[in-house]
1. Given 0.90 as the derived value for FRET efficiency 1/(1 + (r/R0)^6) of positions 63 and 191 (r between Cβ atoms, R0 = 25 Å, to 0.05), which of the supplied structures 1, 2 does it correspond to?
2. For which of 1, 2 does helix-only ellipticity at 222 nm (-39500 (n - 2.57) for each DSSP H run of 4 or more, over all residues; to 500), calculated from the coordinates, equal -11000?
3. Comparing mean projected area of the Cα convex hull in nm², for residues 71-142 alone across structures 1, 2, which is largest?
4. Here Rg/Rh (Cα atoms, Kirkwood Rh) has been calculated and equals 0.96, so which of 1, 2 was it run on?
5. Given a value of 22 for relative contact order in percent (Cα under 8 Å, 6 or more apart), point me to the structure among 1, 2 it was derived from.
6. Identify which of structures 1, 2 gives the largest calculated value of mean count of other Cβ atoms within 10 Å over residues 167-174.
7. One of 1, 2 was used to compute distance in nm of label points 7 Å out along Cα→Cβ at positions 79 and 215, and the result was 2.1. Which label is that?
Structure 1
Amino acid sequence: VISRPFQDLVPLCLWQASRSMSKITLTYFNAPGRAHGIRVALFTAGVAFEDKRIEGKDWPALKPKTHGGSLPVLEIDGKMYTQSAALARWAGKKSTMYPKDDIEALRCDEVMAIGEDLLAKTPSSQDPAEKKRLREEFAKGFMKLKCDMLEQYCAEAGDNFVSGGKDLTIADLSIQGLCDMVKSGNFDYVDPSYMDAYPKMLALAGRVASSDILKKYEESQKK
C-alpha cells in the first residue's frame, strides 16, 4: 500500500519535493500500535512511502531479518532504521507534528519515552494464568505510575495539546494509541474500563481522533 499524502494541508512545493525523495518503506503489523504516529506524521507531511503491513503468522520468518528482532522498521533506500520513538520523531519533524519550541519538544520527547517505557516493560508469559497475574499486577503498579504522569501532563496542558502547543504532535498520537489499545480490549488482562480513571487522557485522545489530521488520515485508509 502506498500512503496517499495529506495534499489538502501540505503546500504544493512540499508535495512535489516529496515525490522525488528516496524510497521509503515502513514495516509493521496490520494494526496501529507503535507505527501509528509514524504513519500519520509521514502522511501529514506529504511524504510518499510504502506502508507494508504484515500478519502475525509472517513475523517469525521476518524477525531474523530485522535489526534487533523488532518492529516497526523503516527502510530508506534499502538502509534499515529501528526504534519507534526515533522513527516517529524523524517523521514528525517533516510536518508540524514535532514541536519547534525547545520546551515543547522536551515535553513531547518525555511523553514519547513514557509510552515506550510502559509498552517495553509490559510483562508477558506463555502461560495464560501467569500472564493474567503479571498483567494485573502491572496495571496496579508500573502502568498506573506512568498513566498518572501522562494524566498530569494532559491536565497541565489545559486547552493545548500535551506538549503545550496548539499543534497536534506525535506525543498526542502516542497517548491516543494507548487509550485506544486499552479501551478496545487489545491490552490483554487490563480491563477496558481502566482508562476511565484518566479523564484528561481520554479527552485528549478524543480531540486527536476528531482532528482534521486524523480524519484525513483515516479517510485515506479507506481507499
Structure 2
Amino acid sequence: MWERVTIGQSGAAVSRRAGVYRKTSDVEDLVGEGERLVWLRVQGIPAAEVLECEPGLLVTAEVPGRSAAEPWPDPDRIVDSLADFTRALHALPVADCPFDRSLAVTVPEALAADPDLDDLDDERAGWTRDRLVAELLATRPADEDLVVCHGDLSVPNVLFDPETGDVTGVVDAGRLGVADRWLDLAIATRSLVDERNSQYGPDAAARYLERCGTEPDPAKTAFYRLLDEFF
C-alpha cells in the first residue's frame, strides 16, 4: 500500500512504499524531472534512480541516507558536505547540460506564473503579484555566472550518509539546468537560515558560502530568492 508523503512543498502528489517513491501531477513536467535525474547520474552526481517515467508519473528508488533537514550531531559536517556537493555540481561542463534555466527562460516563465501569495517569504508577506513582478523586472541582474544548477537546493532535497556525512543523493531535480550559480546559493543559504532548520543558522550559511569559495552577493541573493517565489 502506498503511504502519502506530506513533507515538502512540491505541487505534485507524492507517496512511497518499500523503498520506492511515486510522484504524480497533472501540472508539473515529471518527464523533464526524470530526464534530469538520469542525466545527473550519468555525470556521476548522486541522484534518485528513475524506475518509471511518463507524463504525469515519476517513480524513483528511495535515496539512502537522511535529509539535511533532520537533526545532525555535527551540523558543520553537513554544511561542508553540502558545499562540496554544490561545487561538484557547479563544476560540470555547461556545454554538456541540455537543460536551460537561464533568465531568458525563467523570467518569462515567472511572468506567466501565478505565485502563491499566501506562501511568500516573510520579507514579502502581503505583496501583490504586480509588486512581485515589478521588483523582479527592476532587479534583474545584468550578468549571469552560468553553471549547472540543481534549481531547488534546499536542505530537505539533499540526503547524507549518517556515518560519513557524505551526500548520498538529491531529489526534486525538476528545475535543474544551466543558470547563474546564485540560483542555488541563494536558495541553499535561505534554507540554512530558515527557523525550521534550527540546527544551522546565519553562521552555517556563511560557512557554506566560504567553503563554496564565493563572496556574498546581496543583490543576486535577493533576486534569486524573489524569482523562486514564482515557482
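What follows is calculated from the coordinates using simple rules that are stated; it is not laboratory data. The shown structure was predicted, so the numbers you read here are calculated from the model rather than taken from an experiment. Cβ atoms are built from the backbone, for glycine too; each structure is taken alone.
1. Answer by label: 2.
2. Working through the options, I get structure 2.
3. Checked 1, 2; max of mean projected area of the Cα convex hull in nm², for residues 71-142 alone sits with 2.
4. 1
5. Considering all the candidates, the number was obtained from 2.
6. Structure 1 gives the largest value of mean count of other Cβ atoms within 10 Å over residues 167-174 among 1, 2.
7. 2
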